[in-house]
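The next part holds the structures, each set out as structure tokens.
Derivation of every value follows stated rules applied to the coordinates shown; laboratory data play no part. Since the structure is predicted, the reported quantities are computational estimates derived from the model, not experimental observations. Cβ atoms are built from the backbone, for glycine too; each structure is taken alone.
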Structure P
Amino acid sequence: MNILVTLNAHYLKPLQVMLTSLFMNNANEDFAIYLIHSSIPENQLQQLEQFVCQQGHSLIIVETDKTLFANAPVVKHYSSEMYYRLLAYRFLPTELDRILYLDPDILVLNPIRPLYETNIDSCLYAAAHHSFINIQEINKFRLNAYEMEAYYNSGVLLMNLAKHRETMDINDIFAYVEKYRNRLVLPDQDVLNALYSPQIKNVDERLYNYDARYYRYYKLKSGGRFDIDAVLRQTVILHFCGKKKPWHKNYNGKFHSLYKHYEKQAFPK
């Protein structure tokens, strides 16, 4: 399976934790990890490659032009690397027809193949939208995206690269960022939804993009059925969305202990 990550050096430790959970809970799979970056030092790339290879998988490093999104809007806990997922089709080998993008602030708790094999022949992406986030008319106005029926999270994206190459245009992305830069809050996610939301296939958020901040919401909505045991049995991707991250010292979220477990596996010493 092909996995895509795009980040800078600040997220290498969380990336290693995410990959540890992916490898541990998909022990019979072979992964090709594609890393798109523009600034990670060579010695840190070598360390990451050694880690991935020791687990029996491969790391393919793709370096991009630092100036590509140099003037695009970013916010404090995001970097310009977040835009690379939107242009992945331009950087990746042409023989790849699909790839699964994963944010580094994720734990993979169960087999990922059912998501990877989702039929997206007629779509650009498969992704989850969080049902507790209402798409108000003001949000459609903010993004000038009146056909948007759902606001998808960009942290987990199954990509139809063949269709990307046929239909997506880098100039559309640049033009949108330039025109609406002052309206963008979560820049890459806003662009994804504004331009491509109607061409995204929806997948179950509880399985494939469970927001770790909203355990009580998921449990209440399910009548108590989707409790901690259900998360561990059924959820494939647990996503630590938002500014507060489980590798920060003062984090006290619901799944902190679970994250620390995988962190210890990734960094045993």
Structure Q
Amino acid sequence: MEYIQLNDRTKMPQVGTGTNTYGKVDAEYRGELNGDFTPLETALEVGYRSIDTAISYRNEAGVGHTAANSGVKRSEVFLTTKIPTDDQYTVSEDAVHQTIEQSLDHFETDYLDLYLVHHPFDSVKRLKLVWSVLEEYYEKGILKSIGVSNFTEAMIEEMKSFAKVMPEVNQIQSNPTEWNDDLIAYLQKENIAVTAWSPLKAEKAQRQQLAEIGQRYNKSWAQVLLRYHVQRGVAVIPKSHDREHQVDNLAIFDFELSSEDKAKIKAL
């Protein structure tokens, strides 16, 4: 595994597992909760040490309980969750405090490695309120790192006017359907780490081209795509309910894409 150093106390694995369909009927995002977190148990068994979830996924408690009772030491697992923008979680400082404390309870831990604002707020005033509480928990060491998700360059720039601690991560979409290269370049210039959600989203023709590249390395199209992200310094959180695919998604650190192949992938 390779890592991205977020600050002097936290390093983030470059590959983690998404969880937004875990513990749900038919592995559907909007499916009813069924308590089946076998895919997460499997992910931890095969070597994943970074878990990404969110309150809005409705399964934070199940994800947290599974991680806490997996047999893997807490210190070896990088836990990420996200606070929604809804009033019930963010209307006041007290509401934000309660939300963070609930996340800690769900994960059965006294600290979280990364806490993200899941989406931009319509109101800068509300973002200031929420961010100030995250900073408070950051300063106490309860939240080891804090960040945002789906924020634009302009939104990050606006935060410079009030944030005592700037976001250490921005989790954004990045894949062949929307690379977001300009935003990634800006974030890396600002020393803000990037995590790509839906890193494997690709059209059929794009997958075919990736598979052709993969033949030169004896790797699948998905492994080639994940490797591309990692080589440009981006963390990824691919999600799979299949053990074999989970293993494959981790097996991307034993080869390196050539400059020529990277250029082909960028042009997809």
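Some notes on this structure:
- Identity of the structure behind 13.1 (criterion: mean count of other Cβ atoms within 10 Å over residues 60-67, calculated), options P, Q: P
- Structure responsible for -12000, with helix-only ellipticity at 222 nm (-39500 (n - 2.57) for each DSSP H run of 4 or more, over all residues; to 500) calculated and labels P, Q on offer: Q
- Which of P, Q yields 1.00 [FRET efficiency 1/(1 + (r/R0)^6) of positions 180 and 228 (r between Cβ atoms, R0 = 35 Å, to 0.05), calculated]: Q
- Source structure (of P, Q) for mean count of other Cβ atoms within 10 Å over residues 188-195, computed value 22.8: P
- Calculated for structures P, Q, relative contact order in percent (Cα under 8 Å, 6 or more apart) is largest in P.
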